[in-house]
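Trainee: So, here come the structures, one by one.
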Structure 1
Amino acid sequence: MTYSSVYITAPTETEASTIARALISERLAACANVFDGVRSFYRWEGEVQDDTETVLILKTRTDLLDALIKRVVELHSYDVPCVVAWPIQGGHEDYLDWLQAETMAVSS
């Protein structure tokens, strides 16, 4: 089993928290960390922007990335949300086992 961290930016802490709760409830992610008050610089529509955003970092199984990204795009208010992932190359085995268990389908 392989795992990934996912980095997302959102315009507010409320929106980031809404996305986090949805993804965890839907078992697309096991854990989310929300960092409010991050200063972001980027170019949008030909202008350099300087905004305060909220960063959301998720941990998930790599095989769930496509579904997770699709769901973030559905929930997000930005036209082009930042959703990027990188592989988790190792970690505490008990944590990774927990991550796997929390992202598995629940039997009815």
Structure 2
Amino acid sequence: MSSEKVQTFTDENFDSTVVGAEGPVLVDFWAEWCGPCRQLAPTVEALASDYDGKVTVGKLNVDEHPNVAQRFSIRGIPTLLLFKGGEVVDQVVGVADDSKLKSMLDQHI
């Protein structure tokens, strides 16, 4: 995950960086071994660039940080949750195309 615009969320920083955020935050729940997650990664990186300043975009590795994944009942990955005002306002499970994700983000900015 090479984009400098994609943040790394952890069990430790999740509440301060996601739940406590002022604007919308898109969280990609993923794992190293997950092929579809790797397939989605370039799309997530592009969204981070395209929505820079409007939406915070980041990733949370469910193997390294299982507490947040359990807290939000993440059962399959990739799962993308969009938070606004500390609440989940939208979600996508599985690989989604660029236009579907942009449409979701545009509804909440």
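Computed from the coordinates by the stated procedures, all read-outs in this text should not be read as laboratory data. This structure is a prediction, so every number in the text was calculated from the model and none was measured. Cβ atoms are built from the backbone, for glycine too; each structure is taken alone.
Trainee: Name the one structure among 1, 2 that percent of Cα pairs over 25 Å apart of 8 was derived from.
Mentor: Values: 1: 23; 2: 8.
Comparing all candidates, it corresponds to 2.
Trainee: Moving on to the next point. Looking at structures 1, 2, which one was relative contact order in percent (Cα under 8 Å, 6 or more apart) calculated from, given that it came out as 36? Provide the component values of the computation, followed by the final result.
Mentor: Numbers: 1: 40; 2: 36.
Matching structure: 2.
Trainee: Upon calculation of FRET efficiency 1/(1 + (r/R0)^6) of positions 73 and 89 (r between Cβ atoms, R0 = 30 Å, to 0.05) from the atomic coordinates, which of the structures 1, 2 produces 1.00? Mind showing how you got there, number by number?
Mentor: Working: 1: 0.70; 2: 1.00.
That value comes from structure 2.
Trainee: Can you tell which of 1, 2 yields 11.7, 30 when Rg and Dmax of the Cα atoms in Å, for residues 41-96 alone is derived from it?
Mentor: Numbers: 1: 14.8, 47; 2: 11.7, 30.
Going label by label, the one that fits is 2.
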